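Got some structures for you, see below.
Only the coordinates and a few stated rules stand behind these numbers; no lab work does. The structure displayed is predicted, hence computed values, not measured ones. Cβ atoms are built from the backbone, for glycine too; each structure is taken alone.
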Structure P
Amino acid sequence: MEKFEHKLNEYAKLTIEVGINLQKDQPLVISAPVEGVEFVRLLAKYAYEAGANDVFINWSDDTLTKLKYENAPFEVFEDFPKWKQDTMIYYAEKGAGFISIHSDDPELLKDIDPKKIAVANKASGIGMKEFRKYTMNDINSWCVISIPTKKWASRVFKDVDEETAVEMLWDAIFKATRMDLDNPVEAWKEHVKSLEDRSTFLNEKEFKTLHFTSSNGTDLVIDLPEGHIWQGGASKNIKGIQFVANMPTEEVFTLPHKNGVNGVVYSTKPLNYGGNLIDDFKVEFKEGKVVNFEAKVGHEILKDLLDIDDGAKYLGEVALVPYSSPISQANIVFLNTLFDENASCHLAFGRAYPTSIKNGEKMSDDELSKLGVNNSLTHEDFMIGSEDLSIIGETKDGEKIQIFKDGEWAI
């Protein structure tokens with residue numbers, strides 16, 4: 001127990017010192033499930049010790065969320081409270097850092113009317129659109145982490161009791177975030193450097209297209225826009241302060257050209273979307289747009305996701321993750337995108353990060369659109385990596401380079 005408490009404290013410290021890299025006199029906003037109150041208190045403790053001038057907690061509760069979906073009338077979900085956006089923008093304008101703890105029950109809304117969920121997701125997307133510019137443009141530091149909750153742990157480890165499942169999930173999270181190593185902070189610095197080195201190589205090559213193929217039927221060509229930027233590991237906010245947006249992170253990513261995606265791609269892991277699972281699906285693209293899709297699990301949920309707006313039918317991210325990543329080698333399907341996306345190459349429906357194109361963070365939506373940058377109310381990652389995935393990149397000079405072979409880096 002003493003060893004666990006030590007790791008728990010070190011995980012909280014790592015999140016504050018490396019993840020959000022909190023600065024003196026900076027506010028901090030933490031979005032968290034009520035089940036994680038003890039860990040949130042640790043985050044607040046170390047945040048104040050690091051010099052935070054204010055720590056605001058944005059609580060959520062799966063039980064109350066489900067009760068609302070089961071009992072509230074449809075029109076309630078069509079409206080997003082303005083005070084919620086105003087609160088987040090208030091802190092963003094004060095230069096706050098934002099920590100989000102993603103620990104939802106992946107089957108929370110399994111029996112809820114999918115139309116009600118779709119309406120709520122769209123209303124939230126519209127309501128939080130202005131705030132998301134602060135994080136998607138890296139104006140403010142932000143960090144996404146996870147902690148186990150009982151329902152989530154029991155979905156992942158179905159054959160053990162609830163308490164054991166939570167312990168097993170904590171162990172998996174600690175390993176995925178390098179908390180099992182002697183010096184996690186130094187291990188993270190080395191890891192960030194290795195991802196930055198991959199990004200540097202890809203940026204120097206200035207690839208024009210990427211061709212993905214796999215024995216599962218994936219055959220997809222993705223055009224990359226002029227001036228695209230590969231990123232990985234750490235980012236910097238508007239003040240030049242480094243932060244790590246996802247812990248864990250194993251990806252190197254950029255954006256595709258909105259109208260330059262053609263072919264078919266097959267999912268390789270379940271997608272947890274809004275309390276429902278979408279699994280075993282394939283998507284066909286023509287000139288960037290989804291023109292056909294099939295899903296053996298969650299077909300209607302996927303349809304509603306793609307119908308949020310026109311931009312949801314286009315891609316906003318392409319990310320490379322080796323099949324041998326530590327999270328993949330754990331051989332656990334986490335049913336949580338933060339972890340599963342870092343076990344697999346993935347794409348994202350919807351909005352692209354403006355920081356993934358040269359000077360994009362300084363551009364208007366219209367200026368970004370002219371460069372082929374997708375805009376949408378949503379951004380949802382889905383996993384496509386496999387043990388035999390091949391990726392061949394072609395530079396603007398016509399040179400073809402094997403980037404991935406048999407699911408691993410070939411460069």
Structure Q
Amino acid sequence: MHTWRFDQGRLQYFQFDEIKKIALALNELDGSKKPASDEKDVVREVLSKYSTLPFLPNDYTVWRNYGRVFEIMLLATSTNDHIFATNLCKSIAADPDDLDSDDYLAYFSQNFYYSSPIFADYESAAARVYPCLAIIKFLITEFVVKGKDYVTIDEICIFLVPNNLTGHEDLQFFTNLKLGNYTGDPRQLRELVRFISQFSFLKWENPKLFIEARDKAELLAIEKLMSPRISQIYADRTAAILDMGAGVGATTKTFGSITLTAHDHDDVEFTEGAKIRVTHVRAERSNKLRNFYFKKIPYAHVCRMCELDTAHKYPWANHVIELHHLLPLSSPIRVEQNITSLKDLVGLCPSCHRATHKFYSKWFAETKLKDFSSYEQAMDVYNSAKAQVKS
């Protein structure tokens with residue numbers, strides 16, 4: 001039985017918007033000599049051009065402390081004292097806006113396996129286990145068969161790991177899992193689950209991973225896409241890691257064929273021809289995020305655009321306010337226990353929300369852009385719409 005592990009305590013580095021920045025830096029460093037402790041840390045220097053995250057401690061080289069993090073991201077590895085970027089890293093760096101978080105996480109899920117060359121216990125001849133695929137299939141089965149929209153960390157520990165799930169199994173297999181014993185560290189497994197909760201159809205609320213898609217046909221379509229990429233076996237760990245990040249191509253955009261079921265004409269108008277905004281709508285409708293927003297945000301019942309007090313105007317109705325997503329969808333919402341995780345959401349009354357989507361559709365058509373390129377650009381367009389609201 002393989003140990004299911006991940007990097008612990010560094011989840012902020014595994015947010016997809018940060019992964020893209022790190023990919024830009026590692027691509028620039030491709031082929032560079034890995035700095036020794038007494039040399040100028042060129043890795044830190046290049047990373048600081050793209051990311052504001054602290055790569056601590058400062059008295060150690062970045063690669064010494066974060067090399068495994070970069071390998072887990074499937075972005076880069078090192079051999080013979082040199083750094084080498086994977087094809088995945090190069091692909092992201094070539095066009096950071098071309099791959100969204102769903103497609104990156106789908107690629108990761110199809111290529112990240114145990115026994116992993118990233119960790120010291122690598123056994124190249126061992127049968128490969130694809131943990132993310134097993135978790136997602138388990139969750140889909142629980143919802144489709146039992147109507148249960150979540151799995152807990154404990155359930156993953158006692159049902160998936162002891163039963164030697166590989167990720168190749170179909171949904172029927174998951175209906176007959178036997179209870180087992182888990183002797184590993186659930187904290188590392190929890191970090192892996194929190195990482196993949198950046199999928200637009202998943203949400204994390206400790207200790208549960210929720211599935212937010214409710215259309216069974218869509219879920220079954222997702223399950224069909226969740227297949228491991230079968231690749232060559234390498235005894236050399238560096239070659240194996242580079243191979244994990246080598247399968248980039250037209251098929252990398254796994255989720256391009258899956259669309260969110262539209263609820264009304266405005267949804268169709270806003271999402272047509274732009275999957276990234278389909279994910280946007282999906283995020284806005286997240287029940288978990290709505291509950292989190294109303295729990296954490298002061299005066300959550302007030303529209304941030306027209307300032308309508310919905311609690312006063314509609315005293316018989318709770319939570320009339322809808323969530324509007326500001327950031328590009330390459331920056332998934334982080335559902336953690338602090339209010340700053342909600343900076344990319346604004347609460348709008350239904351009328352303002354629909355009007356804002358129409359404003360965005362007009363702006364995208366005029367600029368011929370697929371999505372916003374930065375948080376600042378998103379805020380500028382939102383504030384432009386807000387400034388034109390008549391009192």
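Thinking of P, Q, which structure, once Rg/Rh (Cα atoms, Kirkwood Rh), for residues 73-144 alone is computed, gives back 1.03?
P
If Kirkwood radius over Cα pairs in Å comes out at 22.3 when worked out from the coordinates, which of P, Q was used?
Q
Can you tell which of P, Q yields 2.7 when distance in nm of label points 7 Å out along Cα→Cβ at positions 57 and 153 is derived from it?
Q
If we compute mean count of other Cβ atoms within 10 Å over residues 33-40 for structures P, Q, which one ends up with the highest value?
P
Which one of P, Q has helix-only ellipticity at 222 nm (-39500 (n - 2.57) for each DSSP H run of 4 or more, over all residues; to 500), as calculated from the coordinates, equal to -10000?
P
Where is Rg/Rh (Cα atoms, Kirkwood Rh), for residues 113-320 alone largest, in which of P, Q?
That would be structure Q.
Out of P, Q, which one gives 1.3 for distance in nm of label points 7 Å out along Cα→Cβ at positions 241 and 361 as computed from the coordinates?
Derived from the structure labelled P.
Assign the value 2.6, calculated as distance in nm of label points 7 Å out along Cα→Cβ at positions 121 and 177, to the correct structure from P, Q.
This figure was derived from P.
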